[in-house]
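Please go over the structures that come below.
Read the figures in this text as sums done on the coordinates, not as results from a lab. Only a predicted model underlies this, so the values are computations on that prediction, with no experimental measurement involved. Cβ atoms are built from the backbone, for glycine too; each structure is taken alone.
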Structure I
Amino acid sequence: MEQQKRTFLIVGARLLAYPSEAFFDELEDMQDEIEANSTSPDIRQKMIDAVQAFNQYAIDELQTKYVATFDLRAKNGLYLTAHELGDSNKRGAALIKMQKIINQAGYERIDEDLSDYIPMLLEFLAVAPDSRDNERLIRRLGVAIHRIMSNLPEGNPYRQFLQLLMDAVFPEPTKQEMEKLEYEREEADLEELPFPIMYG
């Protein structure tokens, strides 16, 4: 994978993580990385503009927007197999397989997130050597990220960045891939229970 794509994946990993108090310092580092490693002047400027769009927010405003964008809407969640499988009991096996891919590449997770956490997978792909598993993972992430992006309103800064990530890094999902995503995902059973649960 070329360095420009690896740089954009690292920037994506940072932007899609919950914004900490140090976020705006990291934003400057992201812009420096983009400037140093972009081979296309047009893409470089679009990426910088997309990153700078986050500067219009105070940190508490951005944290609120992040939660509203990703944490409160299932269609925008940042877990790959949740997009692919929903609440299917197949998801546990998929998470184990994902962890195996990460381990076989020589990496270990050091945080408490699940192995399909998209920001972590972006960072993994940015540093991992190319492989057939990683090529498939890039394709899978492209489908999920396209789904998330499609559910975000035009003015959302995360949508602008995800669109550029799709343009610069991920292959455009086919109609069949998007249909498969919708068909294979199992939704949560939210019907009322047949009787009330009483808590003592």
Structure II
Amino acid sequence: MLNGVLSSFTAEQRARLASARVGIAGAGGLGSNAAMMLARSGVGHLLIIDGDRVEPSNLNRQHYFPAHVGRPKVEALSEQLLSLNPDMEIDARPLWLNAENIPVLLQEAELWIEALDGAENKALFASSAMAARKPVICASGMGGFGGYAMKRRRMGLLTVVGDMKTDVAAHPPLAPRVMQCAAMQADAALEWLLTGTIKDLL
């Protein structure tokens, strides 16, 4: 179904993406949008973890629609991904991540996108990924509109994208900047998968 779109990749790149297994921790504004971008890019296997359900307040920035309200996010997102590409393998788990299950789950994907709410949860996931020697792409700063320019920083296996300053508690998350940040995470994931490295763009 996506062959026409993916013709811009070489046969070797298509094979690499099709065999890749990427984990996405959180299926909200960052995770749902990043998942759709990775699917459109030919990533063949996604492990998506989130214990939440779709709420009306999510619709301003997350890849859900009114018909999805009340449903588990991982279920609604999986349905959309498979509608786009029925050949994908989606491992959707309605779980809340915590200090006990994160180390085990990290082993089930080669690369992770951190898409969680709350500084504490983000820090826990990132530090656990570093301890497990798993590449992880985190997000920091995406609230409001306009504001600071988005950037990307590489620190070994840890990559952080966002404006690095804006707190969503003070500047509510809106679709343009949230999706920009999600796109940067998906782009960094593709670069890692296809080149084995994520360049420091600063």
Structure III
Amino acid sequence: MIRLTRRALLPLAGAFLAGAARAAEIGPLDEPLKALYAALETTMRAGQRTPFPQRFDVLAPAVDQAFDLETVLKVSVGLRWDAMAPDVRARLLQAFRRFTIATYVANFDKYDGERFQILPGARDFGTDRIVGTEIVSGGQHLRLDYVMRDGNGVWRAVDVLLEGTISRVAVQRSDFRKLLAGGDADALIASLQRKIADLSDGALSS
């Protein structure tokens, strides 16, 4: 079952970036999203009877393929990112990756016939493209749009837009920068690790 609530899916969301809309056939840029949704359906069908770490491991490669997590994290952290030591950046990125994957596993934990649809056409936003998708669960339709960026011929998401209006990066930016106000990344890393433990009911260690 997908928890189709604004509160539950807010960490997955991404502010609507109003760019010129252009109808176009979606090409290779939608392939990572197809793989992500296929992996999500697999973990949903496995359900809670399958241990959380096992579902995490199934979903992780698809999340890595679909998202440019380092870019997402860098934008969320802001200018402090460049001032961090390489080993601190690595620890923070590891925690953020695990948090992102754990969020998906926790929110997509049971299959009730949901359908994942990639919508035709894409919208331009500068050099990025916005790909619309929809999750259909019973009579509910949840719109998730992905802001895709081309990195050397590989398209990956750098933001997710919930219902076309709520930006994952915008939400995280406020939260992360409050924790980083003291200039120490350890507070943010610890916060992410606590959230991972909560999402997995303690099944994932830090």
Item to check | helix-only ellipticity at 222 nm (-39500 (n - 2.57) for each DSSP H run of 4 or more, over all residues; to 500) from the coordinates reads -11500; which among I, II, III | outcome: II
Checklist outcome for this item: Comparing mean count of other Cβ atoms within 10 Å over residues 44-51 across structures I, II, III, the largest value goes to II
Checklist entry - A value of 2, 10, 17, 18, 19, 20, 11, 2, 0 was computed for P(r) over Cα pairs in 5 Å bins from 0, in percent, for residues 68-179 alone; which of I, II, III is the source structure? => result II
